[in-house]
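Below you'll find the structures, each written out as structure tokens.
FYI, it's all coordinate maths here, none of it is from the lab. Nothing here was measured: the structure is a model prediction, and the numbers come from that model. Cβ atoms are built from the backbone, for glycine too; each structure is taken alone.
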Structure I
Amino acid sequence: MPTLWLIRHAKAGQRGEHGHNDLERPLSRKGKAQADIIADLLAAEPIDQVCSSEAIRCIDTVKPLAQRLGLEVEVDALYTEGSFFPLPIKSQNLVISAHGDNIPSLLGKLGLDPWKCSKGSIWRLDLDAEGKVVASAYTDGPEVE
């Protein structure tokens with residue numbers, strides 16, 4: 001039974017601080033701490049693939065996890081803000097780092113609570129062989145000082 005972890009990017013700087021290209025907006029100090037906590041939480045999970053939006057803040061959210069697992073972060077425009085991706089049908093255990101618009105959109109289509117999606121939050125979706133969600137769990141984004 002494959003598992004999908006949907007991770008909203010950790011806390012980032014303010015929009016507009018890095019010019020007009022929002023894809024380049026990095027994690028804040030708190031966001032970097034959240035990314036390390038996320039890696040701690042998921043490092044023991046049987047993750048086969050780590051994917052991310054093109055946004056630097058999404059990549060950097062899962063980079064510590066990927067490094068601990070000995071994996072590369074696979075960047076795909078499909079997961080970028082403003083893109084609405086379908087539930088991946090894969091036999092692998094997959095992490096996707098994405099945004100506060102496309103994760104809730106997918107959750108709503110799956111009949112899950114789309115309003116639970118704080119920065120750095122993790123949705124775990126256990127899927128059956130046909131890709132149907134058979135169990136789900138939400139972990140709020142880590143609180144850091």
Structure II
Amino acid sequence: MKYATEEAFVAANAFGKGAANTAYAQYFVGNSYLNPLTDPQVTALHLSNVTFEPGCRNNWHIHHATKGGGQLLICTAGEGWYQEWGKAPVALHEGMVITIPPEVKHWHGAKGDSWFSHIAMEVPGENASNEWCEPVSDADYNALEEEK
């Protein structure tokens with residue numbers, strides 16, 4: 001379901017919008033918010049609800065691991081995009097689950113006309129790390145938006 005206004009989105013988002021995502025702002029085009037759902041001091045399984053304003057998306061990135069690893073996205077509210085390098089984009093909506101294997105270059109974010117959130121889970125792995133790459137260009141993003 002599309003949420004054009006912040007008020008409607010916040011009312012529908014069971015996991016909360018969270019605080020401005022200043023720690024990772026350099027890896028996003030637009031404004032995002034982060035609501036940690038687990039405490040990394042208590043559990044090795046890290047879950048956060050990530051919220052994207054309309055048009056916001058993260059940079060291309062890769063979750064590296066020598067064994068295990070990757071990322072799991074559980075779409076919780078609104079509509080968004082997920083795309084792997086060299087592949088067609090996937091339209092995201094509430095209830096979808098995206099499994100991202102390690103070593104796959106990808107990005108995810110909101111559609112241009114809707115707020116969007118997902119729970120992001122880093123899959124535990126050996127020698128796990130994230131590599132942040134280039135932003136998704138406005139031209140590439142806008143072309144997606146025109147095709148939808």
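Brief remarks follow.
- Answer label among I, II for the case where FRET efficiency 1/(1 + (r/R0)^6) of positions 79 and 103 (r between Cβ atoms, R0 = 25 Å, to 0.05), calculated from the coordinates, equals 1.00: I
- Distance in nm of label points 7 Å out along Cα→Cβ at positions 7 and 23 from the coordinates reads 3.2; which among I, II: II
- Comparison across structures I, II (criterion: distance in nm of label points 7 Å out along Cα→Cβ at positions 31 and 135) gives the highest value for I.
- When distance in nm of label points 7 Å out along Cα→Cβ at positions 63 and 87 is calculated for each of the structures I, II, the largest result comes from I.
- Identity of the structure behind -7500 (criterion: helix-only ellipticity at 222 nm (-39500 (n - 2.57) for each DSSP H run of 4 or more, over all residues; to 500), calculated), options I, II: I
- Read-out mean count of other Cβ atoms within 10 Å over residues 95-102, computed value 14.2, structure in I, II: II
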